[in-house]
Structure 1
Amino acid sequence: MANDLNFETWYPTTLWGINASVPIFGSGSRMYKTQIAKIELEKSAMQLSEVEQFVKLEASSSKSELKNAYEMYSVSGKNVELAEKIYNTTLIKFKEGLATSTELAKSQEQNIEFQRLYIQSLFQLLNAKSKLDKAHNNY
């Protein structure tokens, strides 16, 4: 770094540089990822809405099922009371000789059948109540 060849004076060499990278075209990957994220967000919102509607429908269905089961239960209870009265009346008639054993057996069979239907309606009532509790998450 001198005009003549003199080994006594040397000047230090220093290099400085700057490297800059500026993308001119970003290939749209950021925009693509943003659009995918928006679509996923909308998809999740729609799924949440569907689940909410399903839960409301399930609760409404369970409520009406419970109401119907209760009505069947109360009607079955009244039928059991009526069948017992008929059986008792037929038993009194049989003891007095006014009814045959076939009539007594038939009224007893009807009484047992109405008791079976009563127990079945009670079971359906309990199932409907359990279903409603499950729909409302009351366990």
Structure 2
Amino acid sequence: MDNTTATLTVRVVSFSFKRGIPQDPSGNGGGYVFDCRSTHNPGRYEEYKHQTGRDAAVIKFLEDDGEITAFLAHVLPLVEHHVERFLERGFTHLQVCFGCTGGQHRSVYCAERTARHLAARYPVRVELEHREQGIAESL
């Protein structure tokens, strides 16, 4: 989907709760902060400690376990509804944040899945940031 003329920007951020909840640079405030710490943590296992939620082995771990997909099954419809209402009402910014212990595995996975889902489904500009990894991209 070509989102170059989108009027709504959705900023999706992964982060570590240890460093605090991300600020909203749009000045609007609000949005969502989802806590991924209730799901199984691959960071507890040596083989995943130096990987992130963008790495194939971590993705497989999370998806095979199933807790993260069940979590997102609740999150995505809520965020979708918000995006649809913001598009209808002409809002320009929405922030959706995913936090976990280190901001490396679960939150990164959830932010990736959510950002790519929204970019594919809606005429919105998506800004994806993995704060603890220093990664930022526009979708």
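As an exercise: helix-only ellipticity at 222 nm (-39500 (n - 2.57) for each DSSP H run of 4 or more, over all residues; to 500), calculated from one structure in 1, 2, equals -11500. Which structure is it? The partial results should precede the final answer.
Values: 1: -28000; 2: -11500.
This figure was derived from 2.
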Review point. Which of 1, 2 yields 8.0 for mean projected area of the Cα convex hull in nm², as computed?
Key: 2
**Study point:** Test item: relative contact order in percent (Cα under 8 Å, 6 or more apart) calculated as 29, pick one of 1, 2
**Key:** 1
Point to revise | Origin of the derived value 0.95 (FRET efficiency 1/(1 + (r/R0)^6) of positions 20 and 68 (r between Cβ atoms, R0 = 35 Å, to 0.05); candidates 1, 2) | key: 2
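If you work out mean count of other Cβ atoms within 10 Å over residues 52-59 for 1, 2, which one comes out largest?
Working: 1: 12.0; 2: 18.2.
That would be structure 2.
Throughout, read-outs are computed from the coordinates displayed, never taken from laboratory work. Predicted model, so just to flag it, every value in this text is computed and none were measured. Cβ atoms are built from the backbone, for glycine too; each structure is taken alone.
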